1. Given a value of -6000 for helix-only ellipticity at 222 nm (-39500 (n - 2.57) for each DSSP H run of 4 or more, over all residues; to 500), calculated from one of P, Q, which structure does it belong to?
2. For the read-out distance in nm of label points 7 Å out along Cα→Cβ at positions 43 and 179, a value of 3.3 was computed from one structure; give its label from P, Q.
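Each reported figure results from applying straightforward, stated rules to the coordinates on display, with no laboratory input. Given the structure is predicted, the values throughout are model-derived calculations rather than measurements. Cβ atoms are built from the backbone, for glycine too; each structure is taken alone.
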Structure P
Amino acid sequence: MRKADKRINKLVITALMSSLIMLMTFIIRIPVPATQGYIHLGDCMIFLAVLVLGWRYGALAAAIGSALADLMGGYAIYAPVTFLAKGLMAASVGLFIEWAMKKEFKGAGFAAMEAVGMVIGGVLMVAGYYFAESLMYGSFIVPLAGVPMNILQFTVGIAIAVAIAHALEKTPVAKVCEYNLRLVCAGRSRSKDRPLRELQS
């Protein structure tokens, strides 16, 4: 596949993942009265976006999709914070996975590093919202109410993302992933083929 075609494919998949993130965030959400925000299942799609697109485009899809969900859901005041927090979460997960690849972690060791990367990304997201809300409310105490909910949110997101990755491992979808799903799920060596190959029937 030509370089230009690969770039177009990546942009299309980025738009698709951004839409899925927006839908999972917007449709399935639970209000948190204490912070005037909400928790949702969008984080699972953010983690998947990173596996499919890599950290750069995964972060872009996460930031755009999540911010759009805030804008459409009546939480426009949170949109700038969400754009930065979710983008940071996705980028940190992808960069950590790439670091684990370079260090040649294998088997259970790599699976553990993947989980650690997602947790680090989740913690950075929680911290980002906490400090932003501290400025918004003029208090470091009030935003604490949302911390447990945000931790629960990304923890559930990790569990769902890993389950979906396992389900997709042996499907044609795995062939377009930036981070090979076989590597992510089982810790086996990364394919030498470049990502975003054409889907095989």
Structure Q
Amino acid sequence: MFKFAIATFVTGALTVGAASIDDGGETRHLDLGDTVPGDIVLTDIDGVEHSFADYRDKVVVLDFWSINCPWSIKYEERFKKLHKDLADNEDVVFLAINANHTELDLDAEDPYGRIRAYAKKADVRFPILIDLDNRFADLLDAKTTPHVYVLDQKGVISYIGAPDDDRNGEKEESARKRYMRDAIHAVHHGEKVEVQRTKAFGCSIKRKKSA
């Protein structure tokens, strides 16, 4: 049985939850079939706290996201379209996770100024959560932007990987293997996710280096 060790870290106005799994004395990352603890709290760029406990009974789509990565930017319109397509479905929640310490200005009056400016220009309407010190990315072993995780209504990780198989945006939408969209549909309808894992690609998450 896995035990979750939860801690909350506060730096100025920034709050982020973190967790690790103690599996017989060995710490490991969360993976397919594991539950994201409800105690984890991440704060968005508007200062709103998002507890995963609040999203139980909903399908949660996590996208590790960047304002500088060409791959993440390339996928922006596809994420926005999917978000818009599902806007009337209150059972599905989209959360962008920014875990790139190079995109934060922690000493500035507005630590999220660059992120906020990009979100306004790109018309990003889903919450952008800040993963300070990459603790949440480390928990999930997220590597790239984008890197997608779909959680079921109990917080269980049901899909990990790329949004689709069209990294260059060259295919018609009908010709794409829509891994993320298909996983959302399956989880929402209580069906088996046929493709549960694919290889994520994109820019590496710019983690904060240990002192």
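1. It traces back to Q.
2. Q
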